[in-house]
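Asker: What follows are several structures.
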Structure P
Amino acid sequence: MKRNHTGHRVGEYHQRAKLSDAQVRNMRYAHENLGMSRREVAEMFGCSYWTARDILNYWTRASA
């Protein structure tokens, strides 16, 4: 189980995580290498535009 420097669970091991680490990597690949827009990525993975934006900008799930 992944934990951060304060001992809290992070990534797919966090109790409220909806996306796996593999899905986060696939989201970033689709956006960066396949040229998909944030909205397209969000629709493909079933999350909100804002969640996709935060993940693709590495504001959340930075270690995935």
Structure Q
Amino acid sequence: MAVVKVIEVLAEGKTIEEAINAAVGEASKTVQNIKSVYLKDTQALIDGNKVKNYRVNTKISFVVGD
């Protein structure tokens, strides 16, 4: 039976997709066997009445061990 661990990662990007990729990219520097990412929350950062960036709160799951 596999054991799966979940970590929460916050990241920012010009698009929601870029922010999610930033979260997974940063997590993958120290975590192996990433299997999925759950988008828990999304926030748009506004500057001058326009969306400047998106911030995402993700839950990244990965298999622990073999």
Structure R
Amino acid sequence: MLADINFSAAEKAKEMIASKHPNAKTLVVKADVGKESDVKGLVDQAVKEFGRLDIMVKNLMYCL
């Protein structure tokens, strides 16, 4: 599951994953991880889609 406030950026990341791991199931969601309600929604959606949540990583990457 990829979550980003910039949905098109997350879609590009999904495409990169698919090119290297064609059998990987990847779900893209628009979310603001600065909002608790969005994060709770992400967890709920991950559990619903994948059956569980093993790990969650908040990765902030800024491009200049």
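Here, each number is a calculation from the coordinates, and none is a lab measurement. Predicted, not measured: the structure shown is a model, and the values here were computed from it. Cβ atoms are built from the backbone, for glycine too; each structure is taken alone.
Asker: For FRET efficiency 1/(1 + (r/R0)^6) of positions 8 and 40 (r between Cβ atoms, R0 = 25 Å, to 0.05), which of P, Q, R scores largest?
Answerer: Greatest value across P, Q, R: structure Q.
Asker: Please compute relative contact order in percent (Cα under 8 Å, 6 or more apart) for structures P, Q, R and give me the label with the greatest value.
Answerer: Greatest value across P, Q, R: structure Q.
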